[in-house]
Structure P
Amino acid sequence: MEKQDIMINVDNVSMRFNLGIEKGFSIKQWFVDIGKHKKKPKNEFWALKNVDFSINRGEVVGFIGSNGAGKSTLLKVVAGVMKPTKGSIEVYGNICPMIELGAGFDSQLTARENIYLNGAVMGYSKDLIDSKFDEIVEFSELKDFLDVPVQNFSSGMVARLAFSIATIVEPEILIVDEILSVGDIAFQAKSEAKMMEMIGGGTTVLFVSHSIEQIKKMCNRVIWIEHGVVQKIGGKEVCDEYKKYMKNK
């Protein structure tokens, strides 16, 4: 694998969380604990442990694993949303992270206003959003709801709007976390077709899904993570090994 072909390099990455730090804390309890010479217990959770892999330009890589395996945490670390406790990540290209669709919306604002707000959060210029506005509205199928506050939208409508904004440009790297399972069946098919179009254009994709069939259909390499540890990296046969593991679990 030549250096110039690598888009993402994850080197010995670990991610630690301190659980329950603030739970039940009060000044009164703090003095009581001191009086009892009580030490605060360490409550550490390692969501990722020594994760290593590289992804080439144009690859579509699927991440599988049971709930709480560390998949979403890993994508957030790659996207730069979180900083790893240990290790390093090198990314060679601009990233479009579709991890928590609608997270950048203001529920009090209308859909029209949120298109510009969310676009700005994603780094799009006003001129770009102006030029793509009709395309966003058409894809989202929310023309009749443009001046309705987003707080009155269903979760599916929010997902449709967020996905339509996020995909107005074709990034070099696309990070997708379960977004194709949101919304009605028709929109799922439409968003999958849009994803396939982006993949066909050479976009490098990191894709998390609990649908093994979807992973098999869209990905040419699979990374299986369990308890924060990479279990196996390979082709679509990794999906079959994971299914056996889950069946015998």
Structure Q
Amino acid sequence: MNIDCKMFMNSPRAALEYVRINSVDVAFLDIKMPEIDGVELARRMLDLNPNIKIVFISAYAKDEDAISKRLDGKVAAFFHKPFSAESLKTLLASLNAQTAEPKFFLRTFDAFDLFVNGVAVNFSSRKSKELLALLTDAQGSYVTMDTAIGNLWADKNVELGKRLYRDAVCRLRLTLKSIGAEALVEFGRGRAVINTRLATCDMWDFVKNGGVFSGRYMPQYDWSIVTEALLENLKNKN
């Protein structure tokens, strides 16, 4: 079924580390496991990747409601032992269909845009789009509210800058929700970060793998010149 699998026998911590640095669609977990029980392991995996689908494989049918409640209803299935090859194929086909999610692409060369399955997204405000651009520029590092204000509203006083930042965050949240991309940006208290596992980006790929750089990096934003210079140096080294 063209499915890539990775087995972690008796090593839940290694499984957590794998989920932390790799894109994982589904985790099949036992409930009684060494070091960390399956429910706690599922909770930690969901903290790392809210979109991961959890399947518990168990010989016991009891406590399913309680387990599902502990994980806020984020259990995709309970799969009971013993099971047949046919029932496993049916489950995999169902999960495969569920994980066919939209593809997000962040273009930064020549201009900044967010694309969903090849279609550019319309933003409700220029500043909410610029905030996403700034998060993209950070390549998965947190951007604080102060940093965002310093780049997007440098000419405003502190209190006004904070209000404008909160408005941009609100509008960006709404835009991402409207395209099913709520998990693309994690918003915290006074900071935000882009989830680099959920999207591709021409700049991220260039930094990691090299390739072609046109020499124009998000030219609509003044603050982008710092990264543009770094990219130009990287291009010359390559």
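Read-outs: derived from the displayed coordinates by stated rules, not from any lab. What you see is a predicted model; the values in this text were computed from it and never measured. Cβ atoms are built from the backbone, for glycine too; each structure is taken alone.
Comparing structures P, Q by distance in nm of label points 7 Å out along Cα→Cβ at positions 95 and 167, which one has the largest value?
Once distance in nm of label points 7 Å out along Cα→Cβ at positions 95 and 167 is tallied for P, Q, the winner is Q.
Which one of P, Q has helix-only ellipticity at 222 nm (-39500 (n - 2.57) for each DSSP H run of 4 or more, over all residues; to 500), as calculated from the coordinates, equal to -11000?
Details: P: -11000; Q: -13500.
That value comes from structure P.
Which of P, Q yields 17.6 for mean count of other Cβ atoms within 10 Å over residues 207-214, as computed? Show your work: numbers first, answer last.
Working: P: 17.6; Q: 11.9.
It must be structure P, since only it matches.
Compare Cα Rg over 2.2 N^0.38 Å across structures P, Q and report the one with the greatest value. Display every interim value, and only then the final one.
Values: P: 1.16; Q: 1.20.
The structure with the largest value is Q.
Taking relative contact order in percent (Cα under 8 Å, 6 or more apart) from the coordinates of each of P, Q, which one would give 27?
P
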